[in-house]
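Alright, structures below, take your time with them.
Any read-out appearing in this document is the output of simple, stated calculations on the displayed coordinates, not a laboratory observation. Only a predicted model underlies this, so the values are computations on that prediction, with no experimental measurement involved. Cβ atoms are built from the backbone, for glycine too; each structure is taken alone.
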Structure I
Amino acid sequence: MAVTWDYDNPYLGKFVVNKVHIDELDHTNNQVYASWCEKLAWDHSRELGLEACHYKQLKRAMAIHEANYNYLLPSFCGDDIIAATWLTASDNRLTMERCFQMRLQSSGKCLFRGQWKLICINLETNKPARLPKEFVDIYLPHVVKPI
């Protein structure tokens, strides 16, 4: 089944809803989607060439300043989820944006959309800091535009 994503060239991951992901309403707990976003973002960053160890060496990190999540449809135990992420904006100085989309593998239906507004911080002061050259060189070429 061909899936149309919100942006071209997604970084894709797969998740399976397990019993531990199910809440009192018998569907995937909302917090699970947020944790999947975090895993997907780190996996994407690693593929691009920046890991947590690099952040520590550079004393800079991209931190979530604002997170918005739209839960569109529920998922249930045993469901296979295809998750996508993209870097979707940057001011080339201090901030970036990352978007997420999750679909049910069996039907392609969109279950979830998310957006993070990220800010570069100095890990020694925890205050905003300019994007280091490494972030500019590695992340910014991968910023995509909506389809």
Structure II
Amino acid sequence: MPLRLEIVTPERRVYEDDVDAVVLPGSEGELGVLPHHAPLLSTLGVGELRIRKGGQEDYFAIAGGFLQVRPDRVVVMAETADMASEIDLEAVERARREAEQALAEGFEEPADLARARAALQRALLRIRVAERRRREGPRQRG
């Protein structure tokens, strides 16, 4: 039985296909899901989502949201989800520099500091995922 994976954000459906396995960042640590997995609801953390399909691996940068697992379907409802091949490395590097500069300048409001730290964390994650894709390409497994 295939495992149907759907990845959606508030803006769009990012991915939908049958996969062999998915590994994703839960809020309490990394989760691996195979077909026939027990039903599960969880919050998502910030990290890398890996998809295994037909001997290849693809990567997404995921930030926050929720996960629903059923025996034949995984639904990822993420705040942001960026496929490695679609990440604009120059734009993300610029976002990283801006976040670092904002943090260096300091903030009066704790909420502004938290937003700047979150922006930096997302930028670093996207850089890591995009560079892995560039370095490894879609990985053949077998």
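Worth a mention:
- At a computed -11000 (helix-only ellipticity at 222 nm (-39500 (n - 2.57) for each DSSP H run of 4 or more, over all residues; to 500)), which of I, II: II
- Of the structures I, II, the one that 12.2 was derived from, the read-out being mean count of other Cβ atoms within 10 Å over residues 46-53: I
- Structures I, II, by mean count of other Cβ atoms within 10 Å over residues 54-61: label with the highest value: II
- For distance in nm of label points 7 Å out along Cα→Cβ at positions 14 and 30 computed as 2.9, the structure of I, II it came from: I
- Of structures I, II, the largest value of relative contact order in percent (Cα under 8 Å, 6 or more apart) belongs to I.
- Kirkwood radius over Cα pairs in Å, for residues 6-69 alone - structure with the largest value, from I, II: I
- Comparing distance in nm of label points 7 Å out along Cα→Cβ at positions 78 and 118 across structures I, II, the highest value is found for I.
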